[in-house]
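Scrolling down, you'll hit the structures one after another.
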Structure P
């Protein structure tokens, strides 16, 4: 499948704009765990996700991670080209959560399209607005929701992403997603297990009572 099938506003672009994107974009295969973008000093280019799953997160001075959003097939990652957006004041790290394929559009190419094309400009603003909404949602979660509710919602969302009640994910990985310590996650998961909502296995978690877990999500 070509880039045209994965770029959402392709049909609204001019023929010259389409050719520019097609000729400049390179398809990249990246294994799980690869860091694709490491802050504003690492301005790789715009990512168009063909398959797989990416994670964008920020890192505190103490080394604590928190996921701000995730990207799936047909999503576009704008912050991997963050050097062209002067208003971004924080460092975002992007890694492959699964083996992934993605097109990389060079920064200088997309920047020129951004300045010349109303369609590209409007679409980029839509992406920015969506990401801003996701960050605001995250702030609301962290500041105003209890950790048991946040963890229950994370497990349910993860189950939806994986299409299974059995999650192959470590406590450390969950902590990195949620911006907390592994010990905090472990304690809460053990409580969930004692209440019959999950069963803990080595390197995994099984949701055993989804309805009861959903009851914690406020």
Structure Q
């Protein structure tokens, strides 16, 4: 989620700490690879509902807002701390997008899309803030390039581990390229990239899957199930 300038008014050290916590979310696609869709949804809902409740309630309960700011305020974006409008924080969007990916997409696509969110969002933010000089849409070309490269590594690793057909690597590469553009345009799209990256990546993969032969579609849909 890099920005060529302020990146939501938090320091680079705070950015690293924020992304370290973000990295923990990689456990979601890893665990999902070994459990059923129903179990994954129940587990995520059990975490998401309290998080959403706190995220909304803090706007009306001053003591709760002060507690949230005291614990997490140093690594929250300026828009997440805005008092003149109600916006969800990044962690809430991460959980929401995980639930939607699992609901909407076949398992292999949901895992890919969400793993790309975690790995490539971290890569783009840290590289973009440290080395970003050339603007690309709302972010930097260096950060977006890091997004693409890390996303293709993620696709390659999942392809190798699952022994998916070669078509998976092709549609994954195309979808994550588009996902990188969506991430870079997140400000003008007015969408949190924790939400837009996995859903756009998953949607493109799912659409491209329908262009494949039926046998390949069936094989992809059956992976990790």
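Kindly point out which one of P, Q the value 0.20 was derived from, the read-out being FRET efficiency 1/(1 + (r/R0)^6) of positions 116 and 164 (r between Cβ atoms, R0 = 35 Å, to 0.05).
So the calculation was done on P.
Looking at distance in nm of label points 7 Å out along Cα→Cβ at positions 36 and 188, point out which structure of P, Q has the largest value.
Top value of distance in nm of label points 7 Å out along Cα→Cβ at positions 36 and 188, among P, Q, belongs to structure Q.
Out of P, Q, which structure matches 21 when relative contact order in percent (Cα under 8 Å, 6 or more apart) is calculated?
Answer for the origin of the read-out: P.
Assuming -13000 is helix-only ellipticity at 222 nm (-39500 (n - 2.57) for each DSSP H run of 4 or more, over all residues; to 500) as calculated from a single structure, say which of P, Q it is. Display every interim value, and only then the final one.
Details: P: -13000; Q: -23500.
Comparing all candidates, it corresponds to P.
With mean count of other Cβ atoms within 10 Å over residues 124-131 coming out at 21.8, pick the structure among P, Q it was computed from.
The structure behind it is Q.
Here mean projected area of the Cα convex hull in nm² was calculated and came to 12.8; which of the structures P, Q was it taken from?
Label of the source structure: P.
Values quoted throughout were computed directly from the atomic coordinates according to the rules given, and no laboratory measurement underlies them. The shown structure was predicted, so the numbers you read here are calculated from the model rather than taken from an experiment. Cβ atoms are built from the backbone, for glycine too; each structure is taken alone.
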